[in-house]
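No value in this document is a laboratory result; all are computed from the given coordinates. Computed from a prediction, not measured in an experiment: that's the story for all the values here. Cβ atoms are built from the backbone, for glycine too; each structure is taken alone.
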Structure 1
Amino acid sequence: MCKVWLPRKQYGVLVCLTITLVALALGGGVTRQASAQGGGTLMGRLEGPRVISDRERFPSQYQEAPALADLVQQGKLPPVQERIGSDPLVIEPVREIGNYGGIWRRGFSGPADFWNGYRCCGHDRILFWDYTGNIVVPNVAKGWEISEGGRVFTIFLRRGMKWSDGHPFTADDFMFWYEDIYQHDELVPTKAPILAIDDKPGRMEKVDDSTIRFVFSQPYYVFLDMLAGATAVGGHSYQGRSLMGGFAPRHYLQQFHPRYVGQEAVDQLVKAAGYDNWASFMRYINDWSLNPDLPTVTAWQTTSPINTPIWVLERNPYFYMVDSAGNQLPYIDKVVLTLAENLEVLNLRAIAGEYHYQSRHIDISKLPVFLENQRRGNYTVSLDPADSGCDACLFFNQTYDADPEIATWLQNRDFRIALSHGMDREQLNEAFWLGLGTSGSQVLAESSPYNPGPEYRTMHSTYDPQRANQMLDALGLTRKDSQGYRLRTDGKGRLRLEMTTVGGQFLQFTQIAEMIREQWGKIGIQADVNEIERSLAITRVGANELQIHLWQNDGTEHPFTFPAHLFPFSPSGLGGSNIGPLWSRWFRTNGVQGREPTAPMKKLMALWKQGFTVPDAQRIEIGKEIWRVAVEQQWALGTVGLSPAGMGVRIVSNRLGNSPGRQYNSPDGMTPAPSRPETFFFK
């Protein structure tokens, strides 16, 4: 029997429930299945819906939701065949053809929780990952062709496809984004690395109304992955708020663009809306989660924005997907996300059965309580382990400079390794992961082709306080105060580090940091824990203000399409930019801005760029070397990973159909997107 506990009462209600845990080997680590009050297996087999590409299997006729059929009868909508176009995307559901109707209820944590909506409802990437997370399949585009030795990518769009307001969706929407947004230096001053190869920018061309072409100077072997992943060209709904995405509604946005209406008219619009500049105004106007007037091609469109207590998305009548029986998707009419004041409230609502499907923000430490309440809440608990190695990484900011003494230690590899040896990961695993995770470094699962070897799981990542003390002493941190804490070398008192956490997110980051703080105290290191709100954390990361920040490294199982949690790739935000936002600016501007990285980081960045220019076999070897550098340098200290803790504890109403037994869990796939939530339905 295993007692499940939280370490101190000050962290919350002390849980001491007993459940049966049966070990089950999985991938690179060990997870467990549990049963309580008759609950079944928590982890099923990986499964999901499939794209039907053979036109011989396409439906011969199409149906639609009753409410839309009524509008057609009233003459307020064209017939369904005209709305979906001549090239719909046909999806075979994972289990059965569904029924129309209903409201999908979820929880979200506020305006900074925009990923919540992308994951459930914002699936408009040009291409897509299938349910395994490894195979590229059609999505907004119906197909592609690669020519000239991997230098030219021709993308075929869907004929007759439309925006949510009924306006045609064509190559002009891609060219408008490329020429009038992306190429406009006021809107996008720093261009995306993934639209260049070997630092030479590619270009987008229009072939005809339903065909575009990306042209590069050198072979770009992973470009299709870029179009399928959560990248800068990862779709309008996901990237519109940063004016990226690959396409945008030309017919709507041109009314706000000086090229089409003149600068004076635009200035008046910006002033009337209360914005300081045109770029900020455009980011708002093009934000799928904020602007209900913005046309979209997603299954649901925002009708009540994210900055209100209830974020509402309603069915898009022009959505281009159908099921294998010819029913226009989605099945569900509306998605309603209700604001939860904090993670505790959201989890209590999930325990009470108030959500139909929720994995985002579900706290793994409450798994015993979820299991106890399955019948009462009329839901089923499933586990979706991830292949990422660290659910709560400690990212050390290598460009922090507000305090020179602290900066020196953050940038010292031996200091970071010493702190790593001062962490008792097994204690963390039992306290916050219920023993369901794998302790060690941040390296990805051993089942991944990019894994550099089993020895990297424990490299510099074992609990060895004696070794930690020896290393700290060798660094010259030998003087201590009366309480045993090490003193600064500049004579200014105790050496104090600051660990910043974000409240109300995924795991109990603050409580995890508090336990690490206590563990580090045993080796004489003072660490103060500071919890802040997510939007503020994003701002402070970009401002280079944080010292050490706890966040996930999910997505690193796809290191070339989702590198932001692996190295300083993003100019702002959480994850990898915590390692050094000034390094990120250097990388994004080819050395024009920011700060030049150290030799190991420059090596990693160069390897990452090289990986785009070589075939798969060479790219895999390069990926292994990238991980070797990252783990050996310990810019981010791993704790526990390879678990379902990061959005992999799935609470699903027993009324909801087509939820898979197990699903691919990754932000690059925007889980549950590969499970095609458009096919979820109420029984």
Structure 2
Amino acid sequence: MKKAKRVLSALLGAVLMLSFMAGCKDSGDSDPNKTKIDVTAEEAFTDVTIGDMTCTLNTKTGMITQVKNSKQTVDLSGLLIDVGYNKKMVMNQVGYQSYENNETWTLPSLVLRKKELPEYTLNSIYQTSTGLEVSMTLDTLTITYVYTFMEDVLKLGAKLSTSAEEQQLVNGVAFLVRGIDMDKETSTFEYPGSTPGGVYTFTENINYVTNVTDYSSPVTCLSQNDPAYNLNVIFLDEEEKWSTSAYYDENGKLGVANLAAVEGYLKKGEEMAVGDLYVQLVGDQDKYTAVQDFYAALGYKNPDDPVNDGPMYEGFPYGTMDTDYQNPHTLQEYAEQLDDLKEMGVKNVWLLPIFSSTNNNVYEPIDQAVIDPKYGGNEGAKAFIDRAHELGMRVLFDYVPHGPRPDQPLAVEHPDWISKKKDGSNQIEWECVSFDYNNPGYYQYTVDMVKNQTLEVGVDGARIDCSMGGLSNWSPVDGLRASSSGLRGGQNIVKAITEGFEQAGKNAMIMPENFHPVPFYASITDVFYDMPLFRMMYNLNHSGVTETEYTQELMRWLDVENKTSVKGQTKLRFLGNHDTVTWTFDAARPQAVYGTEKAKALWCVMSFIDGIPFLYQGDEDPATYNLPGENLESFFKDIFGAREQFLPADYTTEYLPSNTPVFAFYRAGDNDQKLVLINLSTGEQTFDIGDGDNTVLFENGVTVSGHSATLAPFSAAIIQK
């Protein structure tokens, strides 16, 4: 990791060049909803109060130095916005980097720097009806800080403009909460629902060394010994991806940095708005549920009529990816296996892409409107789906919207759909063009394609590959910036596919391949593709922790994920999929990674907690595809059946921490409570189950006597309380 340093806050005034002329008029003076606050040449502080929120403003620097309400006070050195502008970060607090060669999954490298702030001109400070506007200029760039005071939250948004006659490059925008006055020695930080997935002490690092998130993580929780002084920093950017990290400075003060991979040109007379940072005063409220409640207050919610029930199975008529598709069948022939899946308890079948593709790479479709004749074409797809419907099962297509190879007709005939580099050439990734999902023509093509396939073959839903967006488009749709083809584009393609189903009259199951635990996908997602959980477990597997530590940390992480997600969000729970068994992480099947017995115990976890359990083709019977491992068809039939019979999807989950390797939790509904116990160790365990009915509803190696349950290694039980 790289070191970085920061400027001493005490020296801030010595390096600021402040511009103020008393009584001068500017555009804000004519707005009756704005009251001008004088900029001062000497350090001075003024309090601004709106509702229950009061902020202290340094009128020399334009920085907010205290945020408080009736419950909590937080002192800090300021909230700072740093902008990559013409190939340098103007505030010099974050290392500059180009994103031009980044892949779609690459997040910005977040390197903090201990540098003095440059000279800038503080143009104006206004109090508005909802907060503050602070405008400052560096060279030809003007940054307007837009603060909104909320009940327990201070919100900061950025507006960028330029006075330059020629367009200016913007590359990266960082939001930093600096100099938070919390005790470094006792404070911790974490990124709930994301990875790295632990709770970390600041003393484990050195100043300015960052512990950067693996995903675009909205939330950083800062905690100290007194829970009344916990603090959440939340960053949301619906346009592009970002990196997040907590750190501390050379004075031992804490900080949080979020760096958004903004790319675009800024033109005179135009304005670029970027992201929203929220400083949430948690007080004595639970710091995790405070996030969930805040998401609800912002209007983030799940679909009104979600489709999210039943176990899911990922399959393909030609066999498995990790055996190089060496078991070819048509869809008509593959339909004969649906009876076995139904018998096992599967409700949803996700088919890998069955469209015509390049070089037999199913994730290189030539045109997704064409189902490959070698799989049986439309006739085969309809036969497969009709049989699934007869059995009460759904079928999901795996749509791959990124685009075909550049010499394919869809790319040749629609060059305007392809994202462009700065020099006007095509953006290429995975040897395919990178379509801009914001393009209206491509949007309509997608709507029509999905509508037609729904009407013609009856498909029930979609797993959507690459739904976090594509490469930056330097010839963007009007009103958007180059990097809007990222998360904004990802949301747009999900909306297009959903609209296609809706126009065909179907309420479909929608499952985007979105790894980022961001709340703004919630309303367009029936099932969240919970890669953070898989990655967290992968990290645990390689951490060298004890069986008890493994179990308790997994429970803690799941509990926190649930409490910081949009309330009621359904998640896909998997131990492996086509990617993870083939080329990434361990590139191995769960039975190989964990051993058969522990894999079975973890499949019990995935099946009995809230969410949808998932299997990849061959997990149930590896021998079918010449893979090692035991036949587990009867095992999955038993646990999926127990899940269906005893654990309704709308039951809540309450985890029961203990100093044991027993994974324990309640699933509860109206006047009903079930206790679930799963032994994740190689040794026999006992667990105090307390009073109650204590009737064993399901077990595979657990006995109950009075208030005590005895669990054989890797066994599980569902107990009526």
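Taking distance in nm of label points 7 Å out along Cα→Cβ at positions 218 and 242 for each of 1, 2, which is largest?
1
Out of 1, 2, which has the highest value for distance in nm of label points 7 Å out along Cα→Cβ at positions 58 and 554?
2
One of 1, 2 was used to compute relative contact order in percent (Cα under 8 Å, 6 or more apart), and the answer was 10. Which one was it?
2
Here FRET efficiency 1/(1 + (r/R0)^6) of positions 146 and 474 (r between Cβ atoms, R0 = 35 Å, to 0.05) was calculated and came to 0.85; which of the structures 1, 2 was it taken from?
Structure 2 accounts for this read-out.
Which of the displayed structures (1, 2) returns the greatest value of FRET efficiency 1/(1 + (r/R0)^6) of positions 122 and 450 (r between Cβ atoms, R0 = 35 Å, to 0.05) on calculation?
1
Rank structures 1, 2 by distance in nm of label points 7 Å out along Cα→Cβ at positions 322 and 442 and report only the one at the top, that is, the highest.
1
Out of 1, 2, which has the highest value for FRET efficiency 1/(1 + (r/R0)^6) of positions 274 and 418 (r between Cβ atoms, R0 = 25 Å, to 0.05)?
Details: 1: 0.00; 2: 0.50.
Comparing 1, 2 by FRET efficiency 1/(1 + (r/R0)^6) of positions 274 and 418 (r between Cβ atoms, R0 = 25 Å, to 0.05), the maximum is at 2.
Rg and Dmax of the Cα atoms in Å was computed and gave 25.1, 83; which structure, 1, 2, did it come from?
Working through the options, I get structure 1.
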